[in-house]
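So, here come the structures, one by one.
Bear in mind these aren't lab numbers, they're just calculated from the coordinates by the rules spelled out. On a predicted model such as this, the values are computed, not experimentally measured, just so you know. Cβ atoms are built from the backbone, for glycine too; each structure is taken alone.
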Structure 1
Amino acid sequence: MKFESKFGPDEIVVKDIYQGEKLIASHLLKVVHIVVDANGTVAYLCENPDNLSRHYYLESDLEGDPDYDQEAGCYPDNEDK
């Protein structure tokens, strides 16, 4: 079986925290591990670089970085270096 995920290892994602309709915080997180359960539900173990805490999130809870190259599985090299 082939499983696909929206985000890749080491990708930086955003977790927005809302209180009602109001956005109260956005956290930048690093994807550490991808888990696919028997039903095909994808979850991501993400690490907060500020305090190194790790939590699982569903795909619908996270937003990805448009600069991340999903095909290559990494961020493209910065050509300005």
Structure 2
Amino acid sequence: MDNIESQIISIFQGFDVDLINIDENISLIESGIIDSMSFINALLEIEEIFNVEIDFENVEIESITSIKGLLNYLNSV
């Protein structure tokens, strides 16, 4: 597990979501692991910690609802 992934997992743990044994390709929202409001709050925290701004106008939200999707997005910005 790389540093970015461990930071993401730590952020979600702050929302009482344990991602340690979760398939990194599964949608966290569709699977019911986290509700959409908590997910948005986690994204806001990710933006702050990684000093990025998620461009919701140009990114499909479904592409970043998994750990792998978030990692891919953060590695591309």
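Quick rundown of the values:
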| quantity | calculated |
| --- | --- |
| Structure responsible for -1.76, with log10 I(q)/I(0) by the Debye sum over Cα atoms at q = 0.27 Å⁻¹ calculated and labels 1, 2 on offer | 2 |
| Identity of the structure behind 2.1 (criterion: distance in nm of label points 7 Å out along Cα→Cβ at positions 7 and 63, calculated), options 1, 2 | 2 |
| Answer label among 1, 2 for the case where relative contact order in percent (Cα under 8 Å, 6 or more apart), calculated from the coordinates, equals 28 | 1 |
| With helix-only ellipticity at 222 nm (-39500 (n - 2.57) for each DSSP H run of 4 or more, over all residues; to 500) derived as 0, matching label from 1, 2 | 1 |
